[in-house]
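Next up, some structures in structure tokens.
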Structure 1
Amino acid sequence: MYGLGIVKGLTTTLRHFFETYLDDLRWLGKGRYKTPQGIQHRSSKNVRGLFTIQYPEEKIPVPEEFRYIPFLVYEEGPNGEPQERCTACGICAKVCPPQCIWIVRTTDPVSGRPLPAPAEFNIDVDICMNCGLCAEYCPFDAIKMDHDYEIASYERRQAHIFDKQRLSRPVSYYAAIRPSNYAREEEARREKEARKAKAQAAA
């Protein structure tokens, strides 16, 4: 009433303005901006003054379970050659709700029979809803969800059809972005191999 609301609003703005500089002095030499510690501080409830994250110069760290576009995992051979996990079984394409995945299987050039490897693997990222069902249902742990969300481009057709080359990432990349999941999966894989070896020894 009588402009008191405007005065209160301006007071809040001025308080934030001055507290920003006071917080800058408290953090002098500690890296209030463009450092993980500074971003974490400005994302907390204890922040005073300016708390806006200055994207794209600054980025909020994404949690491990954050998911975006799927990618294909491949093992690295002794000489660094890629060894694909994907067998082109097509389960990911079948369970995909928006049907944005399509796969072409590799065929033997002599017999014409299908081989357990994809000749083509494409995802339309404009249609993908990032649900993660493809990664959930893959029986070979060949498809995982990425953390890279910066995929905007000026071309709206071919640039957003990700092919096998663009989707492929080594296991080391997956281990870097999802260390807990990777460690859990590797432990389960070792236990499975141990049980298999024990059963073979007993037979």
Structure 2
Amino acid sequence: MKRPKDPRIALAKLTLFSLCLLPFALLVWDVYRQTLGPDPVAVLERRSGDWALRLLLATLTVTPLRQITGLPVLLRFRRMLGLFAFFYASLHLGIYLVIDLGGFWRQLFDEIVKRPYITMGFLAWLMLVPLALTSTQAMMRRLGRHWSSLHKTVYLVGLCAVLHYLWLVKSGQKFANQEPLLYGVIYLVLMALRLPWSALARRLRTGTLPTRRPQ
């Protein structure tokens, strides 16, 4: 029997969906108004890539946030965040392929070999594909315990995405700033929160550490 839908959850999901779609709507609006500046392709790539990484990190935040707050309902929003991260990553790659490279797919493989930051970015997108395709409840049931193992590759996706941004800035691209370092720190913190000692610290803080029974 299916659980009755909670209208508050439905409203929260609709709000999150609208917020995740807003950067794309603003991007389309700026393209229509032609207000992207003297290098519109670079702006399109940067903004789509930024939101792909932000939403990917938001997806990785859900589990530790649920553990800290004790609110399992947060897990209901993880799939949407992950799919939007894939959407913006695909948009980012599509802009690079179609506009920047002019649709010359062969050149992409040359760039992957020559430029490490493109290698990392393409790897991140490639690993996101099976995660997006298997994100449904039906695929969770079909894959069983293998589903969890597959979706743990999102940690590697996050690492590749952060390295892509760091090495992009290091290579002398425009818009160089401290953002890549900030994203790198956020990623490391999110990974640290998944370590065993982190769970132990939470149990000590909340007083839920199991005690040994007397012999």
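Taking mean count of other Cβ atoms within 10 Å over residues 82-89 as the quantity of interest, name the structure among 1, 2 where it is greatest. Display every interim value, and only then the final one.
Numbers: 1: 17.0; 2: 22.8.
Sorting by mean count of other Cβ atoms within 10 Å over residues 82-89 in descending order puts 2 first.
One of 1, 2 was used to compute mean count of other Cβ atoms within 10 Å over residues 42-49, and the result was 12.6. Which label is that?
Details: 1: 12.6; 2: 20.2.
Checking each candidate, the match is 1.
If you rank structures 1, 2 by FRET efficiency 1/(1 + (r/R0)^6) of positions 50 and 162 (r between Cβ atoms, R0 = 25 Å, to 0.05), which sits at the top with the largest value? Don't jump to the answer; show the numbers that get you there.
On the way: 1: 0.10; 2: 1.00.
Top value of FRET efficiency 1/(1 + (r/R0)^6) of positions 50 and 162 (r between Cβ atoms, R0 = 25 Å, to 0.05) goes to structure 2.
Given that FRET efficiency 1/(1 + (r/R0)^6) of positions 66 and 122 (r between Cβ atoms, R0 = 35 Å, to 0.05), derived from a single structure, equals 0.90, which label among 1, 2 identifies that structure? Please list the in-between numbers first.
On the way: 1: 0.90; 2: 0.65.
Checking each candidate, the match is 1.
Thinking of 1, 2, which structure, once Cα extents along the principal axes in Å is computed, gives back 86, 46, 35? Walk me through the intermediate numbers first.
Numbers: 1: 86, 46, 35; 2: 72, 39, 33.
Of the options listed, only 1 reproduces it.
With Rg and Dmax of the Cα atoms in Å, for residues 10-97 alone derived from the coordinates and found to be 14.9, 48, which of 1, 2 does the value describe?
Numbers: 1: 22.4, 65; 2: 14.9, 48.
This value belongs to structure 2.
One of 1, 2 was used to calculate helix-only ellipticity at 222 nm (-39500 (n - 2.57) for each DSSP H run of 4 or more, over all residues; to 500), giving -11000; which? Working shown, then result.
Details: 1: -11000; 2: -24500.
So the calculation was done on 1.
Looking at structures 1, 2, which one was distance in nm of label points 7 Å out along Cα→Cβ at positions 74 and 146 calculated from, given that it came out as 3.1? Spell out each step's value before the answer.
Details: 1: 1.5; 2: 3.1.
The correct label is 2.
With FRET efficiency 1/(1 + (r/R0)^6) of positions 26 and 106 (r between Cβ atoms, R0 = 35 Å, to 0.05) coming out at 0.05, pick the structure among 1, 2 it was computed from.
Working: 1: 0.05; 2: 0.60.
Computed on structure 1.
So log10 I(q)/I(0) by the Debye sum over Cα atoms at q = 0.12, 0.19, 0.21 Å⁻¹, for residues 114-185 alone, computed for just one structure, reads -0.39, -0.95, -1.13; which one of 1, 2 is that?
Here the read-out was taken from 1.
None of the figures in this text is laboratory data; all of them are computed from the coordinates on show. Keep in mind it's a predicted model, so treat the numbers as computed, not measured. Cβ atoms are built from the backbone, for glycine too; each structure is taken alone.
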